[in-house]
Structure P
Amino acid sequence: MMNNVVKAKTATKTMFLVCGLGIASWAPMVPNAKQRLNLDDANLGLLLLMLGFGAITMMPVSGYLGHKYGNRIVILCATLIMAVALPLLLIISSALFMGIALFVFGAAVGTVDVAMNSHGVQVQNLFGKPIMSSFHGLFSVGGLFGSLGLGFLMKLGLAPITAAISISVLLILIVTSQYRFLFDAETEKSAIRSFSSEKEETAIKTFSWLKKSVIFLGIMCFVVFLSEGAMLDWSALFLHENRGINAEFAGIGYATFSIAMALMRLVGDGIVSRFSGQKVVVMGSIIAASGLFLAVLTPYTIAALFGFMLLGLGAANIVPVFLSEGGRLKNISAAVSIPAITTMGYAGQLAGPALLGLIAQMFSLPIALGFCGVLLVLVATAYKLKRQQ
C-alpha cells in the first residue's frame, strides 16, 4: 500500500507542475492577444476576467465531479481540455471567441486546481506526513518555467503557434504518463472515510460548505490569494511609478517574489513538520506583512525587492496548511471543503485587481499594498485566536 502512496505522491507533484506550467504559459501571450485583437487596456482587462470567471465557475462543480468519478479522471480530462485550448489563445482573432476560449481555459485550470488539491490531501493523509507544501512548490516551479518557456522556444526559432503546441504536447505527455499512478475513486473514498466520522454522501447533502470552519479557512485563503495577486498585478507598476525602475525591468519584483515562494514551498514540508501548521501560518503571515510594509514605507528599490522576497517566503506555505486543515475537518468531506476553500481563495485573486485599484485610485498604490499587509496581520491574529479556542 505504501508503495502505491509513494507513486501517487510523485504523480500528484507532476499534476501540480502541469497546472502551473499550463496557466503560466498564457502570460507571455497577453501582449500578442492585445495587439491581435486591437484592444485598449480597459477592454483587455475585461477579457482577462473571463479566465478567472471560468475558474471560479468550475471550482465548486469539480468537487462533485471528483466525488462521482474520482479526481484522477477529472484531472486527466481537464488537463486535456487545457492543453487543447492553449494554442487557440494565440490564433483566435475575434474578441468574442477569445473570451469564450479564455473561459474554457480558465474552467479547465480551475477544475485541475481543485481536483489536484483534493487528491493531494488524500495522498497526504495516507502518507502520514505534511507534503502539501512540496506539491505547491512544484506548481510554483511550473509557473516559472511556463512564464519563460514560450519565449525560450520562440527564441530557438519556433513560430509562436508551434511553440504553444509544443507546450500542449508536453502537458499531454506528462499527464497521460502519470495518470495511472494517481488514486482511483475507491482508494480516495477509503482515505476520506479514514479521516471523517461521517460518510461523504452525507457531507455533500448537508451543505457542509456553509459551516463556520470552512468559511473561516476560505476567508483566510481569500486574504493570502489577494496578497499574491497584488504582486502579479501591481508590483511592476509600483516599482516603475513609485521607485523609478525602468518599465522593461519592473517585472523583477514579481520574479523575486515568485522565486522566493517556490524555494520556500519546496522545503515547506520539513518546516511544517518541525514547527507545526499554526506557527507556519502565524509567523508566515507576520513575515509576509513585514515585507509589504518594508516595500511601501522605505524609498529604496533594494528594500522594496527585499520586501517582496519576504512576502514570498512568508506566504509560501500558508495556503498549503489551510488546505491540509480543510481536508481534516470533522464531519466535513474533503470533496466539499477543498472546493469551497479553494473557490473562496481564488475569489480573492479575481477580485484583488479591482479592489486594490479602487484603493489606489482613492489614496495611492503604496497604501493599497500596505492594506494587504494589514489584512495579513489580521490573518495571523485571527488564526492564532481560533486555534486557542
Structure Q
Amino acid sequence: MTTHARPRLGLVANWRQFSLLVVVNAFVGGMVGIERTVLPLLAKDEFGIASASATLSFLVAFGLSKAAANLLAGHLSDRIGRKRVLVAGWIAALPVAPMIIWAPSWAWVVAANVLLGLNQGLAWSTTVIMKIDLAGPRRRGLALGLNEAAGYGAVAVAAAVTGALAAAYGPRPAPFVLGIGISVIGLVLSAGFVRETHGHAAEEVRHHAPIESAPSFREIFTHTSWRDPSLSVVSVAGLVNNLNDAMVWGLVPLYLVGEGLSVGRIGIVTALYPASWGVAQLATGAWSDRAGRKPLIVAGLWLQALGIAGLVVASGFAGWLVAALAMGLGTALVYPTLIAAIGDRAHPSWRASAVGVYRLWRDLGYAVGGLLAGIVGDMLGIPAAILVVGGLTAAAGALVAIRMREVAHHS
C-alpha cells in the first residue's frame, strides 16, 4: 500500500512551486498592465470620447467583474481546489487583447474588460491563496510581498512597454499584441506545471486551534464584511486603495496629456507608480511580519494621500514623478499587509473564502472609483476629482488607526 507524505509548510520546503506561482502572477499582472497607459488615450483618440464618466466605464465594468470573480474564486478554491480556478482565470484572458485590437466601438472595449476582470479575479486571487497555503503562518507577509511585487512589477513593465509602443506605432494594435502572448503563456504554465495546494491548507488546520464546526459562506461573508471590526476596516481600506488606483489608471493619463506631457513620458509616470509599488513590496511584506500590520497600513494610506494631492500641486515632469513614487511606496506599505491581516485573523479551514470576501470589497473600489472620479471629473474637472480621492484616502487611514486591532504574530 502506498502512503503519501503529508505536505510540508514553509517557503524553503515549497520553493519550486512558490517560485513558479510568482512567475505566473507576473503574467497575471502583465495582462492588466497592457491597459494602464494606453486605454484612456485610446478612448479619446480613436473613439472620440470626451466625457470622463464614459471613458471610465471600462473601469466600472472591470471592477464589478473582478470583485464578483474574487468572491467566486475564494469560495470555489475551498470547494473544488485552487488549480481549477486558476486555469479558468487564464481561459477568460484569451479573448481580451483580440477584442481590444479589433473593437469597432467602445462597447467592445468595455466587454473585454469584463473578461479581464474575470481573469484578474480568478487568477490573482488563486495565486494569493496558493502562496498563503504554501508559506504557512510564519512568513505570510513575506510570501504576499513577493506575490504582489511580481504582479505589480509586471504591471509596471507592461505599462512602460505599451506606452513606448503606442508612442511609436499608435494605440492599436501594437500595444495589445503583447497581451496575446501573455495570456497563452500564463495558461500553459498554470495548466501544465502548477500543482494543487489545498492539501497544504489542510495540513495547517492540523496545527491550528480546532473549531466546533465550519462556518457557512454566509457567516464568513458577514464576519469579514462587518461583524469583525478589524476585518471590516481592512476591507474598507482595500476598497479605498483600489478606488484611488482606479483614479490613477483612468484619469491621470488624461490629466497629464492635458498638461502637455508626451505619451512616452506619461508612460514613464504611469509605470513608476506600480514599479515602486512592486519593488518595495519585497521589503514591506516581510516588515509587516515583524512590525505588525496596522502601522504599515495607516502610514501607507496617508502617504498615498500625499502623493495623490502632489499630482495636482506639482508642476512639471519631475514633480509628477515624485508624486507617483509617493503613491507607489504608500501602496507598497498597504497592499500585501492588508491581505496578510486577513490571513492572520481567518481560520485556515475558511481562509480562502475570507480572502475572497476581502477581495470582493477591495476590487469594488475600481467600480466605485470609476464612477466617483468620472462624475466629479465631469462636474468639477479632473484636478478636483484627484483631490477628492486623495481626501478619501487620508480618511481611510484615520479609520484604520481608530478601528483596527493588531494580532500577535508568529515568529
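Values in this text are rule-based calculations from the coordinates and carry no lab data. Everything quoted here is computed from the prediction, not taken from an experiment. Cβ atoms are built from the backbone, for glycine too; each structure is taken alone.
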(request) Can you spot which of P, Q the value 3.5 was calculated from, given it is distance in nm of label points 7 Å out along Cα→Cβ at positions 100 and 372? (result) P
(message) One of P, Q was used to compute FRET efficiency 1/(1 + (r/R0)^6) of positions 76 and 172 (r between Cβ atoms, R0 = 25 Å, to 0.05), and the result was 1.00. Which label is that?
(response) P
(request) Have a look at P, Q and say which one yields -26000 for helix-only ellipticity at 222 nm (-39500 (n - 2.57) for each DSSP H run of 4 or more, over all residues; to 500), as calculated. (result) Q
(message) As an exercise: relative contact order in percent (Cα under 8 Å, 6 or more apart), calculated from one structure in P, Q, equals 23. Which structure is it?
(response) P
